[in-house]
1. Give the label, chosen from 1, 2, of the structure having the highest value of relative contact order in percent (Cα under 8 Å, 6 or more apart).
2. Supply the structure label, taken from 1, 2, corresponding to FRET efficiency 1/(1 + (r/R0)^6) of positions 90 and 106 (r between Cβ atoms, R0 = 25 Å, to 0.05) with the calculated value 0.70.
3. Computing distance in nm of label points 7 Å out along Cα→Cβ at positions 2 and 26 gives 2.5 for which of 1, 2?
4. If helix-only ellipticity at 222 nm (-39500 (n - 2.57) for each DSSP H run of 4 or more, over all residues; to 500) comes out at -18500 when worked out from the coordinates, which of 1, 2 was used?
5. In terms of Kirkwood radius over Cα pairs in Å, which of structures 1, 2 is highest?
6. Given that volume of the Cα convex hull per residue in Å³, for residues 82-121 alone, derived from a single structure, equals 54, which label among 1, 2 identifies that structure?
7. Assuming 14.7, 41 is Rg and Dmax of the Cα atoms in Å, for residues 58-97 alone as calculated from a single structure, say which of 1, 2 it is.
Structure 1
Amino acid sequence: MPINKVLALLLALALLITAGCGQVQREKKTRGLEVATTAYGNALRWGYPETAWNYLAPAVRDGLSPEQLALKHIRVTGYEVVQPALLVDEEQEQAEQEVRIDYVRHDTQVVRSLNDHQRWRYEESSGGWRLVSDPPLLR
């Protein structure tokens, strides 16, 4: 086989491998986003705010008051994804999601609702998605 054909074959093979690796990375990020947003919502819905806050970016988490972190007087009664998480940039490192949260304050027993627009960012250092928008104020 002539050297030119061998080189062309190797180049084509390298391009296929590179394209395949990029697709695998995109799928990994997309699946990770789905897992993170679902776990965050489940943690809030079932009364585990400390678990939910693990998905917050450190700068966001550090800015929360102890009352916001504890959610002692709040019970989330509903968490509905209105708009599933969508990647919003070409690098696929930012996403946005819209959810509706229903909750009850223990002292008033009044059901309240709010829409929460969430911004998520992929952090290469941790290999996961972090919520970079402030969590909702449940008052």
Structure 2
Amino acid sequence: MKCLLDTDVASQILKAKNRHVARHAADYLRQYARFSLSLITRYEILRGYKYSKATAQMAVFRQWCSIHDILDVTDEIVEIAADIYAGLRRSGQPIGDADILIAATALHHGLALATANIAHFSRIPNLTLEDWTKP
């Protein structure tokens, strides 16, 4: 299934240190040619590089983003995210806004979410998850 990369998986792809993530990423690219990630993921990774003043990694990341699909946060995604937030808050299982917006992006586009953060994202109904950190 086509996937949206969560921030943790996108970061691991860029670092190229986890062999399971690297294998999943290579298999995925053979099938789909491009990754998809939320604008929120782009923000989360970019802010880390800016904070660390990692200019070389930032340049690599910007180039990497230019060849993959960055999905905007639209009004429809914000509506889905607000529903997710309300449901999680009512059930006493809230998660961070960035994760909610990423999940809403995946749901809006009919994508699975490639993540290592199964514990948080499994709280969201109808969200298909793939853990790329495992074989």
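Laboratory data are not the source of any read-out in this text; all were calculated from the coordinates shown. Predicted, not measured: the structure shown is a model, and the values here were computed from it. Cβ atoms are built from the backbone, for glycine too; each structure is taken alone.
1. Working: 1: 20; 2: 32.
Largest calculated value belongs to 2.
2. Value 0.70 for FRET efficiency 1/(1 + (r/R0)^6) of positions 90 and 106 (r between Cβ atoms, R0 = 25 Å, to 0.05) corresponds to 2 out of 1, 2.
3. Details: 1: 3.5; 2: 2.5.
So the calculation was done on 2.
4. The read-out comes from structure 2.
5. With respect to Kirkwood radius over Cα pairs in Å, the highest-scoring structure among 1, 2 is 1.
6. Details: 1: 54; 2: 65.
The value was obtained from structure 1.
7. For Rg and Dmax of the Cα atoms in Å, for residues 58-97 alone, the value 14.7, 41 is produced by structure 1.
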